[in-house]
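S.K.: Before anything else, here is the set of structures, which you'll find just below.
Read-outs throughout are calculated quantities, based only on the coordinates presented, and are distinct from any laboratory measurement. The structure presented is a predicted model; accordingly, all values stated were derived computationally and were not measured. Cβ atoms are built from the backbone, for glycine too; each structure is taken alone.
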Structure 1
Amino acid sequence: MDIIRILKLAEEIKNFPLHKCSPSDDPDKCTAALYGFRDITTLFINHIHLLNDNFINEKIQIINTKPDLITEAYDLKSELCFIIDYIEENKYNFELTKKIVITKEQSNTIYGYIYDALFSISANILPNHCEGLGLEKGTVDEAFKSKKNYIIARIGHLQPNDIYSLAKKIRSKSDELDDYLKKIENSIPTNIISKFDDIEQTIVEEIQKAEFLIWIAVAWFTNGTILESLQIKQREGLNIQLILNDDDNNSRLKPHIQENFEAYFVPTNMPLLHHKFCIIDLKKMITGSYNWTYKANFNNENIILINDISTVRDFSMRFIEIKKELLF
């Protein structure tokens, strides 16, 4: 995941139409807006946890990220907009938790962009500029004597990841460099694992690994073993939500699920929910043919585990869209 996706979520928060609801409006309308805003907020907050920034972490700890009233949602939006302004001002300085390893070939290309960017700077100010980037300052006379040699002396010995770190500091000065870095940062390979056996156990194990959030959209859910694993994570304080069909297949566990989780049931007068996916921490998902039923354990079924952030985000947004359809 890169900072661009965080900024897109930030735009959704800033543009969320909370202003169209007031405490005096219809309670159902306010509740729908509140829950919709909470979902977008949850996505955003879990994504910015990937930023190594003390200011953001400290700010998140002292604000109410789970508003129960529309007025509290106004306050949350105001607080988040303050954080968003900070992120936008510092978007080129953030380090993501998932480290990017730069190849020698990529380093050589980045080196060329850095060289061009530094060479375009006047020799009068080049030493001060290099000092500001954490490079050896040198003298104006040295820069005037040979700008080429001056720059090579400061960046020619850098290792690939050092070149990448330097490039992030000056990317805003070069559109070509910025575009190239974005290609690298968006090219983290997708990890997909296919499973055809021991599916129930695999799902339980993935649920046990969850740290923040579990969102489930499955047609039918009758598997008590998986339900028990969710209850354990619920007691650990995770955000757990389910969307299921409201039919006879789910009737046995429905009262228990409604009592213990944030759950939504698709009525019979709406199109059948035939999804089978589970989102974990907004960075991994489980999907496939397997319904979360005991009977499915005796069928010829499959699941795949996907940790591609872009794909997980698409499914997360689909989950929210289904919820909105049910709320409104």
Structure 2
Amino acid sequence: MPLRFGMLGMHHPHAVGMARQIAAHPDEFHLVAGWDRDADVARQRRDEWNPDHADFAVLESAEAVLDGEIDAVVVEGHVHENVALARLAVERGLPVMLEKPAGVNLADFQALVALARKQGVRVQLIYLFRYMSAVVEMLRLATSGALGEIYEFRARLPKDVRLYEEYVPWYSIYQGGMYFEMAGHIVDMMVTMLGRPERITPFLAQHRSHSTRWVDHGVAVFEYPRAFGIIEVNALEIAPDARHFEVYGSRGACTIPNLGSGHLANSATQPLDVYLDDGGYPEASVDSPIAGWRRLDLPAAVLQITDLREFAACVAGQREPQYSFEHDLVVHEALLRSSGVSV
């Protein structure tokens, strides 16, 4: 029987992809009903989704969705309201897929995790980049020891400056601005490789002239006992293919030349360049443009279906979560601190 979802909040752009993947796999998932505080957003989503979700209903309240015949909840509203919406579901014993980041402070997310543990239900953060092909292989190389002791992780995740005006009302309301919105993807990867940072130094600025004051360019340095993590996010990018990820260790290195986007159109493959000091990397398909490096051209994964299947398997007790509550708490604390939020 398909896992039946209700959706609380439908504002977030990722809600569209989530609904699309649920519709594409009807034997596994079913979207029953949804609600959004903004009636216009709710009507728009209903009109967009009804061709693929013929019986999808937009209801008058979050409680009405939770009162329906559902097995789980997807929370896709505004960041500042999502943790409270997730709590409504957890209070009723319903597992939750929670859009990133996990709210605007640490205390509310800690309380949600404590309640989920007490209720014995799964709360899974939706960090889509976790399941991108190049990221999966990068994390495997880093955590398996293939690269030796990691001494530096460096990444930039810019946003297109041509959409700057669209970003302002969405993200200027948050401390950390665009950095806060996007950096969690990278912090999630960094914590997977290196764990909890000992010290965090953020550099947050507005580098484009605009009447609204907000962070459109952020860089943070994360200090570990024997490594640095360096993360950049901006809303200023004009150059294409500029999302770079780099890991350097005592026995090798790997880079993702361009990660692309988790939910927009992408090429059919994702390249990963790898250098190992022993010269080996049997998975590689071709030589990299860089001498001594090897390139692996990975088939680009269809995202969100992997998140959904991971969630369903955990809810069914078929596997332990790949990312624990402890991991997600470390990620959220590091994201907040690097966004200039006191925790």
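S.K.: Assign the value 16.2, calculated as mean count of other Cβ atoms within 10 Å over residues 79-86, to the correct structure from 1, 2.
M.R.: Source structure for this number: 1.
S.K.: Name the one structure among 1, 2 that mean projected area of the Cα convex hull in nm² of 20.3 was derived from.
M.R.: Comparing all candidates, it corresponds to 1.
S.K.: Right, something else. One of 1, 2 was used to calculate distance in nm of label points 7 Å out along Cα→Cβ at positions 23 and 319, giving 3.2; which?
M.R.: 1
S.K.: 1, 2: which one has FRET efficiency 1/(1 + (r/R0)^6) of positions 63 and 127 (r between Cβ atoms, R0 = 35 Å, to 0.05), as calculated, at 0.80?
M.R.: 2
S.K.: Looking at structures 1, 2, which one was distance in nm of label points 7 Å out along Cα→Cβ at positions 207 and 303 calculated from, given that it came out as 2.3?
M.R.: Traced to structure 2.
S.K.: Moving on to the next point. Work out the source of -10500 here, i.e. which of 1, 2 gives that when helix-only ellipticity at 222 nm (-39500 (n - 2.57) for each DSSP H run of 4 or more, over all residues; to 500) is computed.
M.R.: Of the options listed, only 2 reproduces it.
S.K.: Between structures 1, 2, where is FRET efficiency 1/(1 + (r/R0)^6) of positions 111 and 135 (r between Cβ atoms, R0 = 35 Å, to 0.05) highest?
M.R.: 1
S.K.: With distance in nm of label points 7 Å out along Cα→Cβ at positions 39 and 223 coming out at 5.4, pick the structure among 1, 2 it was computed from.
M.R.: 2
S.K.: Determine which structure produced the value 26, 16, 15 for semi-axes √(5λ) of the Cα gyration tensor in Å, for residues 183-270 alone, calculated from the coordinates; the candidates are 1, 2.
M.R.: It must be structure 1, since only it matches.
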